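Student: Quick heads-up: structures coming right below.
Where a number appears in this text, it was derived from the coordinates with a stated rule and is not lab data. This one's a predicted model, so the numbers in the text were calculated from it and none came from an experiment. Cβ atoms are built from the backbone, for glycine too; each structure is taken alone.
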Structure P
């Protein structure tokens, strides 16, 4: 447990770097959906009132129309642009995100080595037919050596299995790009708590 305590601060900062913008994007997307639903509701009220003027003594239909047109739609356009800009920014940082994810795998692999040395140690939970320890070990190796264009057979076997069992064909790109981010997604590491829970089972 001492190792986990030592690396917790660094790992937490890595998670912030990897997921902060993505978490904010999800918040914006939810806001966008809410605005679309509210605009739709306001126009429905306006249309109903236009078809039934005798039921709209207080001018609710007109008020709803102007609220949708002058307030909600400009806000919708603003949020939609922010969503598009953020998506583009996240896409442009693919390499940086993969590097941060690789650092997490390195921390986990280093902990295994420090605690168990050359001994096998615990295998951890199963990820399909792979073990947690195997996936961490081989994914770390892939992220470190993919640039040579010819990863070692254990790495290849690991990623071929992972691709076949998850149905994610991009996991077969192990000879051309760093797949560390894809691996932490498969592992479900979205927070420091997720990371520590898995690492605890291996140390």
Structure Q
């Protein structure tokens, strides 16, 4: 499983590097595909590290998952800012920072921390993620000016629609089990965090 997680992490990172230019050409694919794929690469790398060095995940530096979770949340919030997207497209420094920070400061610490976070806190974070997606959907769809100067207004509105569909998808995935609705994939170990009470 450790080798499989590392291979997935490497494949995701390679996917982002190879397809960086076409993915960054459109705001929707940049925000809703490239950024999550980089974070996912860090997540799978973190799972491999957690299996190889279990003491790292359970050490006091990350009691209750608070340190890693705070790091991941701050990193994610930074890259959701339109100014940060512009910075990543303006030169190599921002681009390299994006490709390093999202895997190492978002995906990896989240993988090391999620298992230690209390179930109630997980539910709150999931609800906050849905609420944030809805907020971003409204902001991007209704902003009177371009929030990200690297993209046209039409792409900004499409991103708003994308965030709306993301909120709907997350709402279905995270609330359906509580209503007794299950999909076969939810029982697989590769998607444990979608099921309340399951540990990654």
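Student: Given 22 as the derived value for relative contact order in percent (Cα under 8 Å, 6 or more apart), which of the supplied structures P, Q does it correspond to?
Tutor: Source structure for this number: Q.
Student: Now for a separate question. Taking distance in nm of label points 7 Å out along Cα→Cβ at positions 108 and 124 as the quantity of interest, name the structure among P, Q where it is greatest.
Tutor: Details: P: 0.3; Q: 2.8.
Largest value of distance in nm of label points 7 Å out along Cα→Cβ at positions 108 and 124: Q.
Student: One of P, Q was used to compute Rg and Dmax of the Cα atoms in Å, and the result was 24.6, 84. Which label is that?
Tutor: Here the read-out was taken from P.
Student: Kindly point out which one of P, Q the value -21000 was derived from, the read-out being helix-only ellipticity at 222 nm (-39500 (n - 2.57) for each DSSP H run of 4 or more, over all residues; to 500). Intermediate results must be reported in sequence, preceding the final value.
Tutor: Values: P: -24500; Q: -21000.
Only structure Q yields this read-out.
Student: Related question: Which structure, out of P, Q, was FRET efficiency 1/(1 + (r/R0)^6) of positions 52 and 100 (r between Cβ atoms, R0 = 35 Å, to 0.05) derived from, given a value of 0.05?
Tutor: Value 0.05 for FRET efficiency 1/(1 + (r/R0)^6) of positions 52 and 100 (r between Cβ atoms, R0 = 35 Å, to 0.05) corresponds to P out of P, Q.
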